[in-house]
Structure I
Amino acid sequence: MYAVVAIQISNVLNIRKCRQLLALPIRFSDSDELFLESGPDQFVYVFQYGVVAFFNHNSREINAFVKTLAPEARDWEDHELSETMKVLIEPGVDRVAFDHVTLSDFNAEAIRLVMLNTSQSVALDKYLEITDQLLSETSGYIHTLEQHGRLNISGKRLKQFIGHVLKIKNQISENLYIFDSPDITWENEALNRLNASLKQTFDLKDRYRYIYERTAIIKEDLELFKDIMDHRESSKLEWIIIALILVEVVDVFAIRILELF
């Protein structure tokens, strides 16, 4: 029995730099992914969004790779954002279960699919944590608005918040190609079935939609905050204009009165 271990070790990883640091035989590489053969029946899969997956490596080997790629990272056992999937080889059987995958033979591309989907599951956990934090902060502002009838956030902070939410939303769209099938599945029906089964087992599509909908709710709330703030600024400007007009009127009356005397 083998095991796939996927860990979130950083917010982002530079694929070109990782290729240089690891210097292992490359099975597949592009700007977002790096699939390496790290030894006999061993693989390492690096993703631009900060997740690294390991196949058939012990804890000592995994920690050595993690320290090479991210020296400041903790040992993988201490990472909360991680997931393990067992892989069994049983001739004539291809099956995906809750905590393990059974493959009919030792197929590097099939193993790569297991590593890919396990890694995307970890990345979804990361983005779920981020959106939970953002939604909690947004709810705090909504509570203040409900209780006191005012928005307790500065214009600069609101703009930074909106920028952060848009950045996260773009990262999710760019990094998690949940609805796209890898090229290796296009011409291989068995691999296509395996990929579909893995997505269903990890519940990737529903989790992705859930996170994306939450970011949309947060974005909608922030747009409402912006409208309220714009209205507040507009009201201030109107009062300033009124005050200036009153000053001008008073000044004119004062001049007229002085002329009379």
Structure II
Amino acid sequence: MSATTAPATLDVSHTPTVPFGRLVAVELRKLADTRAGRWLLIAIAGLTLLVLIIQLSVVLGQDLHPKYIDFLQGMNTPMGILLPVLGVLTVTSEWSQRTAMVTFTLEPSRVRVIAAKFVSILLISVAALVIGVLLGALANALYGALSGHTVVWGNPAKFAFYYLLLYIFGMATGFAFGALFLNSPAGIVIYFVYSFVLPTIFGIAAALMTWFESLQPWIDFNNDQGGLIDATITGKDWAQLAVSGIIWLVVPMAIGIWRIRRAEVK
């Protein structure tokens, strides 16, 4: 008499959760895996270095007396323009590369995936700041060595904090527009309209209408970040930055996350 073997069963009562740190690492790798993301990172680093070289050449050639913050402001030009594009691509790549089904199958919680993507752009912001601060410090030191003038450093830690906020705001806004449209070209175009066209319209409207001039600081998120660039932001400026940030960052981000949670994955 032979013993009866119980049929094998698959236990699906517990699905192991992917560690959040692994999700973040995957999202960071995705930023450089695509051709667009890889070349964008190279362009950001190359243009930042080029701007600082040109700036150093100009101040030495014209015997100017820059401060450390002047080199940081020069560094901010390419980073401030291109980093938000990376924020857009962080979200839209899942749909443009048609990897959303794989991503959300391996990690069914879309909120955790969105959170990992957002943490990845925060880490990129910190990395960009470190690179920019080091390049700015190198340019400032070279200026002192080559010109013979006294080097002015000011308060580097204060400037670094403000510029980190600038990068986070920029990448988060790009991230919000990417989540809102789930389309790379649309997200990038809308971001540049928001960054370059809308401030011009606001400026013209403020010059023509007195009532709008007093309203502009409360709704113009780009303009409100100006105090971060030269480290002159005050208490009222922080309040205006918070209100305009809710309009242009928090609301689009919330709608975008809502849309991602309900978007059809193909």
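Output the label of whichever structure in I, II has the greatest value of distance in nm of label points 7 Å out along Cα→Cβ at positions 174 and 246. Display every interim value, and only then the final one.
Details: I: 5.1; II: 2.7.
Once distance in nm of label points 7 Å out along Cα→Cβ at positions 174 and 246 is tallied for I, II, the winner is I.
Out of I, II, which structure matches 17 when relative contact order in percent (Cα under 8 Å, 6 or more apart) is calculated?
On the way: I: 17; II: 23.
Here the read-out was taken from I.
Which structure, out of I, II, was Cα extents along the principal axes in Å derived from, given a value of 101, 50, 32? Could the numbers behind the result be given before it?
Working: I: 111, 34, 34; II: 101, 50, 32.
Computing Cα extents along the principal axes in Å on every structure in I, II gives 101, 50, 32 only for II.
Quick check on the output: -20500 is helix-only ellipticity at 222 nm (-39500 (n - 2.57) for each DSSP H run of 4 or more, over all residues; to 500), derived from one of I, II. Which one produced it?
Details: I: -20500; II: -25000.
Label of the originating structure: I.
No value in this document is a laboratory result; all are computed from the given coordinates. Given the structure is predicted, the values throughout are model-derived calculations rather than measurements. Cβ atoms are built from the backbone, for glycine too; each structure is taken alone.
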